[in-house]
Structure 1
Amino acid sequence: MTREEQLRGEFNRWAQAGRGEEMERHHLPIVLPMLELMDLQSDDNVLDIGCGSGWLSRLIAERVREGRLVGIDVSDEMVRRARKKCVEHGQVMFVLGSVDEIPWDNSFFTKAISVESAYYWPQPAQGVREIFRVLREGGSAWVLINYYRDNPHCHQWGEILSVPAHLLSAEEWAAMFREAGFVEVAHRRIADPTPTPEVYAGRWFRDAEQLRAFRAEGALLVHGTKPVGVHPQIHFPRIL
């Protein structure tokens, strides 16, 4: 079984269990500050990588009414649910696909975003190169993740996740951006202001204190810009 097939099976199970719908509630506090930093324009063409059930795409669609928004995901069940929930947004579409081979033309998008999916990418460096390919000159890429090496309070996730995940540092992610050709590469933390319960009984953290420390460390946001004057190699996308 390939890594992509393994991911598809896992996230199909997530979709059937309704976990796609949970993502908005869990991630909205760290996503809203990122959207402000992105400075989305009404005519932007936006790529949502690892779109899941489409909650983030629907949120962005409220800000991008004259452009195009495309969500991709390796899970056909997530894509099916996203399409069903987004019928009222005519500028939005969802396709089955992997970041390793984004099913879209060169130089189309003005912005690309990925929330809580990048550490699952089979080949992160290849994924960043593909994002670079599909962005227009002057376009920007924004990757937000909670599982990264600089936050010690998430390291235990690797033993819990059903599929392998890459535990990389902020500088390792930034280096991949630079190696792909991005400029103005930077990273920052976005703290999660969600109140922590007095007692934590879940499996992701040792106790409420570790959850509080995790949220205080914040999610990692890495972003970069595709410079002007870049001519990517011709690529013929595989539309699924």
Structure 2
Amino acid sequence: MAKIKSDARCYVALDLPSVAEAEAMVERLDDAVESYKIGLQLLPIGGVELGQRLKAKGKNIFYDFKLHDIGATVEKATRSIAGLRADLLTVHARPDVMRSAAKGRGNASLKILGVTVLTSLDQAALGAIGYSDTAESLVMRRVQQALEAGIDGVVASPLEAAAIRAVVPKDFLVVTPGVRPKGAAAGDQKRIATPSSALRSGASHLVIGRPITQADDPRQAAQEIAAEMSGV
């Protein structure tokens, strides 16, 4: 297909079994992708170092640590990660965790995101773990707590993006996983939307993994998503 400019708002999730496979995927994607998310599958086996190599090549890096611990530990961990020049970091959207992460970040450029409700959880799953709230009401409570904690944004499903965007400042980040192009399998995601609909609803950034990394032609899949995003 014709060359299409990459879109930095799309973070490709490198949820692959090894750093070598992740680096091979980055090579295949080449200039079609400029932003990558590195999560728990790779972080313990060289994912941080991979992120540093990609950052040195000019890529945007999102470390998806989902920090969740006592305040002092989160503060110290965030301070360590802030020195890695990454762009985004996730912590769980518990008030004390978010406040501690904001403190640990200090004056670094790192943006901190609070993970609200995982996109793999539907209402039945929330009930099973003891929440009587709807997913949206729980998300919105955590958004308000994120604002009060002084962090930069949240991770939430595309289905909550419009409600979030209506109550947050313009520069507040709304990062949405659970994004699937038309015709793509939902997999283990429950609360999903297409790239264009997620952006129109108020998402600032998208996280997309398998629809790109498991495609027959990952580069073409990434370009098609960038083309869809370009109109929003």
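Below are the figures for this structure:
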read-out: Distance in nm of label points 7 Å out along Cα→Cβ at positions 88 and 112 - structure with the largest value, from 1, 2; value: 1
read-out: Structures 1, 2, by Kirkwood radius over Cα pairs in Å, for residues 96-143 alone: label with the highest value; value: 2
read-out: Of the structures 1, 2, the one that 21, 14, 12 was derived from, the read-out being semi-axes √(5λ) of the Cα gyration tensor in Å, for residues 32-119 alone; value: 2
read-out: Ranking 1, 2 by distance in nm of label points 7 Å out along Cα→Cβ at positions 168 and 224, the structure that comes out highest; value: 2
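Here, each number is a calculation from the coordinates, and none is a lab measurement. Because the structure is a prediction, the values reported are computed rather than measured. Cβ atoms are built from the backbone, for glycine too; each structure is taken alone.
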